[in-house]
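Quick heads-up: structures coming right below.
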Structure P
Amino acid sequence: MSQHLYSLSRESVVVMLRQLGLVPRKGMGQNFLVDENIADTIVRSSGIQSGDRVVEIGPGLGSLTRPLSQRVAALVVVEMDRRLLPVWQGQLGDAYDLTVEWADALQYDFSSLSRRLGGPIKIVANLPYNISSPLLIHLLDHRDAIDSMTLMFQKEVAERITSAPGGREYGSLAVQTSQWMEVERLFDVGPQAFYPAPKVTSTVVHMRRRLHPLAQVRDEALFRQVVRTAFNQRRKTLANALKRLHPDPKTWLTAAEIDPSRRAETLEVAEFARLTELLSLG
């Protein structure tokens with residue numbers, strides 16, 4: 001691997017972007033990671049090995065791309081902003097094997113990519129804040145193609161993903177993620193590690209696909225609908241929150257051995273699964 005040309009520090013990044021005529025796009029959530037030590041720590045924490053099929057979403061200025069490319073034989077990046085190609089070339093030099101998928105990650109078919117690469121992929125990414133939650137749901141829809149994900153979120157989103165039943169942040173995102181993934185919150189990253197610096201702290205989360213889901217669900221779309229409906233009116237009792245899904249929610253909840261006076265944030269994943277199975281049976 002040839003020596004990379006651009007050094008990632010706040011000062012050098014400002015100069016580099018000015019030289020290339022690039023301005024970070026707020027609408028694309030471009031808060032670029034510029035702390036190389038943090039980037040190296042994220043890559044080490046991902047546990048990737050040289051033979052893994054690794055995908056980076058939104059490589060930005062290449063802070064993760066460079067250490068990832070040094071660990072694996074080939075790297076795939078999914079990016080929308082074609083302006084950034086000269087930056088990666090400057091980061092990696094001439095000797096690298098980088099496949100660029102110019103695409104919107106929210107619409108990208110990760111399952112198809114996995115088939116092309118010959119097996120499950122591992123994803124490492126500093127996710128744009130503005131799409132991180134819907135993108136996580138999209139990735140969960142492609143979970144059979146994904147072995148693990150090491151992702152950086154806004155801290156409050158990470159808290160929602162990793163929260164447990166009964167917690168203030170526990171909600172639909174935590175239920176849907178824990179159903180399919182083993183989730184571990186790793187460490188926080190301060191605003192100073194980014195350019196432009198966001199007004200919030202970020203958190204790195206590691207997820208590994210479960211060999212078996214936490215609870216058995218035959219109708220995944222219905223499961224998601226039940227979970228989302230329950231949390232849409234989280235201050236209401238389940239009997240009231242779930243009225244739009246069942247003409248007699250109290251009977252439905254009682255049949256699932258759930259007290260109708262409980263609220264959504266108290267339910268375990270298995271209880272949401274029981275509700276889904278009963279609803280699917282009519």
Structure Q
Amino acid sequence: MTIDSHVHFWKFNRTRDAWITDDMKVLQQDYLPEQLSMSLKRNEVDGVVAIQASQEEVETRFLCELANTHPVIKGVVGWIDLQADDLPERLEEFSQYSIIKGYRHIVQGEPDDFLLREKFQTGIRSLQQHNYTYDILIFPRQLTAAISFVDAFPDQRFVIDHCAKPVIRKKEIDDWAANMRTIAQHPNVYCKLSGLLTEASWKDWSPGDFYPYLDIVFDAFGTDRLMFGSDWPVMLLSGMYVQWKSLIEKYMEKFPEEEKQKVMGENAVQFYNL
């Protein structure tokens with residue numbers, strides 16, 4: 001089974017989606033399962049995990065409703081205010097949606113010490129009680145805080161989105177690599193092979209640009225804790241679905257079949273309890 005562990009769906013709203021600026025015109029439209037279905041068929045992808053893109057509970061409900069009518073959505077990673085005083089009640093209410101597998105906050109837009117805030121960490125403790133996962137969305141400069149953060153929660157399942165967004169277009173690698181090796185020493189931390197297309201020069205990259213970064217995460221996490229993801233439709237800023245999936249398959253062409261199957265689907269099934 002092939003699972004894309006990272007896709008987004010939205011009905012475009014210029015006010016809410018202000019992060020989609022005019023140099024991203026291709027994203028200024030609705031992106032729903034109907035727009036993705038042909039790409040999934042052509043690329044033999046069996047299911048997807050829908051990830052939050054907006055910090056509001058209404059979007060979490062929207063993704064759950066999409067999953068009701070589109071069986072290709074195998075799991076949802078939603079948003080909830082992890083710093084809210086009534087978080088236990090909110091989580092209890094959302095637990096009615098069995099399709100929700102975990103939560104995410106757009107930490108890349110927060111101060112670098114955000115993950116270490118006491119109230120946020122209290123929220124993470126509440127996730128453990130419901131067996132929810134947590135997606136870590138950060139920039140490389142926030143990795144130091146993320147290492148301290150995961151230290152505090154050895155029993156919480158974490159996954160680093162987009163390999164923590166290394167600055168591929170500038171070939172920045174050393175500090176990022178050292179921190180990724182450190183965070184990978186925590187056995188409860190996984191990593192997604194997603195979102196890298198848009199960290200390279202948009203539309204002006206070659207597969208070799210990504211190989212040094214893939215070398216690091218494959219060495220650090222191993223094939224038991226890596227999962228394929230596309231970051232569709234954001235990836236369209238820099239390339240096509242088939243290009244990213246083929247690039248990962250080409251990179252892994254000499255790997256044993258069972259290791260390919262883990263990275264391309266089994267790890268996502270196990271991590272998110274799909």
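Computing mean count of other Cβ atoms within 10 Å over residues 10-17 gives 15.2 for which of P, Q? Corresponding structure: P. When P(r) over Cα pairs in 10 Å bins from 0, in percent, for residues 42-97 alone is computed across structures P, Q, the figure 24, 59, 17, 0 traces back to P.
Given 6, 28, 30, 19, 11, 4, 1 as the derived value for P(r) over Cα pairs in 10 Å bins from 0, in percent, which of the supplied structures P, Q does it correspond to? The read-out comes from structure P. For which of the structures P, Q does the calculation of FRET efficiency 1/(1 + (r/R0)^6) of positions 82 and 186 (r between Cβ atoms, R0 = 35 Å, to 0.05) return 0.95? Derived from Q, not from the others.
Assign the value 18.1, calculated as mean count of other Cβ atoms within 10 Å over residues 34-41, to the correct structure from P, Q. The read-out was computed on structure P.
Looking at structures P, Q, which one was relative contact order in percent (Cα under 8 Å, 6 or more apart) calculated from, given that it came out as 16? Provide the component values of the computation, followed by the final result.
Working: P: 16; Q: 20.
Label of the originating structure: P.
Here, each number is a calculation from the coordinates, and none is a lab measurement. A quick note: this is a predicted structure, and the numbers were derived from the prediction, not measured. Cβ atoms are built from the backbone, for glycine too; each structure is taken alone.
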